[in-house]
1. Going by distance in nm of label points 7 Å out along Cα→Cβ at positions 108 and 172, which of structures I, II comes out largest?
2. Assuming -15500 is helix-only ellipticity at 222 nm (-39500 (n - 2.57) for each DSSP H run of 4 or more, over all residues; to 500) as calculated from a single structure, say which of I, II it is.
3. When Rg and Dmax of the Cα atoms in Å is computed for each of I, II, which one produces 23.5, 68?
4. Tell me which structure, out of I, II, gives 0.15 once FRET efficiency 1/(1 + (r/R0)^6) of positions 12 and 76 (r between Cβ atoms, R0 = 35 Å, to 0.05) is calculated.
5. Comparing structures I, II by relative contact order in percent (Cα under 8 Å, 6 or more apart), which one has the largest value?
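Please treat every number below as a calculation from the coordinates, not as lab data. These figures come from a predicted structure and were not determined experimentally. Cβ atoms are built from the backbone, for glycine too; each structure is taken alone.
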Structure I
């Protein structure tokens, strides 16, 4: 048959010529009616073909600064899960039954039932495919299947204690010094700065820290003390909250000093956390996991730890130190008070341990080396004054 300039082939499933002729005639009439009534699309596309188009569009939007940061997560989900499973399947053949098979396959691949937040991201990535297909008229709106979320509810966050953080950090340093390749040494050197920066700010690894450029660092010199603010312009919540300012721990000066030394020819719009060649890397989580595995700290009673655990560690330490209230921590970290209370409720009794026990206790931060007193030598003061002067003149340190 030739329907809408497209040739289709169907079997009448009979060897009787007269019966085949009658069936063929009915098939042709049926197809024409369905196409003319917008009940069927003739031009069918494979999932893999459409996914490549959607990924290219998201990457272009990111490069132009117009895309959402979450696009990176969508691209990873499509490449790691959706394309391997659906690649050669026609987009019109993806239905509820096939999606259920995909869910079982994904659970087996992960070795567990994913969290609701993970499935939410995966579903959003898949909807990018369906929306694009409808826009290109490769799929009818009525053919878009319903996406369910049967993930497990959010669990308590797995954080590191101050001593555990130091243990992992020292292991990354050892791995850096024993690296066989120069590129590996550079990645691990960058990881140390990345870790310290996350612990000093509570910012989200990946979605927020990776997007920072040099003009986002804002110094404020008060007598002989230097305070840094970070303007978070791109991230998970900035679409709803706009740019937020993060107050850095004083120890962030050590991180910034190391980075400015490595990048003397930086410009305002250069990314901060890159290799000496200017390239961003995606291997930081893998090297952090290696350090966790080798120190036996990957697993905890609250789940597996990851690079994102540094943010949870920051929030946990701040709550236990009682330096600020929960609402201040929520604003600093770009989250809600309800989210803090939901995921860190186990910390609340410890916040009042002195009053409840009658024993004065030291704050956890006192035992962390990177929070110890900063070196304000003449050389360091000169360096800080240059940062402040540069920021006033050219808009970045």
Structure II
């Protein structure tokens, strides 16, 4: 596998040459600082540009062209990454070595045409495509408010991350969606093209120079790519524990417990917390699963997750109303046991084995490889082979040390049953 990065002035081009895949994968990232009032716009743009363009004005016409290019796949997404927000446009297609000459360039040009030549009518997005995309986002946002687990996760982040990007709903906001018009969305699209940081990744058995020439011919703009800053969010220092109990009329209750940590060094953030989280609640043999679910039968599920960008640990559980206090007590007990070193060396060895296998599995998916280079670029994460080596360095003493830096911040309980 050979990696090269090219500065194309208006964008960064990252080319990963490998003969592991018969396909070529392309992903284009648009990145800027996250603002709450732009989230709905970015979520819509991640979809609308892949629905049609100035040449293929209906989904049917676009589908026919995709099939003529040997049924290429297209997808878009929008998500937050700490202080930043990304829009991605992804494409995968069969390498021209297995089809016919120049198909790589023709396929990539379709993706560029969709991004650079949208279907615009009278300085606004085509209304049929716009309404279809907007209705799709609206239905998705309604579904979130009907999903207790998602809603509980959002509410916890809103409480823990007041006045920071953690509190912003990456899915968007239903109450302000109608403010987005086709004219405003087109204006925002032009701002994205002109001002976002743009990174292009291409992976496959390809000629790097030819790929570079394709994107040099199809510049996004004349201005240089902006400089990036840190993605990491500094949450308010640990404070007195906050407890929030709400009832939204759901049947099952959802418990979320959010922990903050301070003064973690680089190795602790990248590796020790991974091991800590897995032992605490990362699988069906974790401390939380054994104690809360198997021994006490207090929950339908329980697990923990860790976010490096916010230095935040979350414990999630689905429980009955009358199990709330006992479950919280047992979670606190498990957290204390981690500080006391009450876990086996075998648990740590299992973490290392699973982490290694997970890292090796990244080599099986071209987009996982792309992502590993992206986070290396912007978050200073190690590449796959270094990750495998470094996780082996984590000791039990490291985990005990990091456990002492973890403090409960917020308990959020979405109580089941109706108000009546």
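1. I
2. Values: I: -15500; II: -12000.
Here the read-out was taken from I.
3. Values: I: 27.3, 101; II: 23.5, 68.
That value comes from structure II.
4. Working: I: 0.15; II: 0.95.
Of the options listed, only I reproduces it.
5. Details: I: 16; II: 22.
Max of relative contact order in percent (Cα under 8 Å, 6 or more apart): II.
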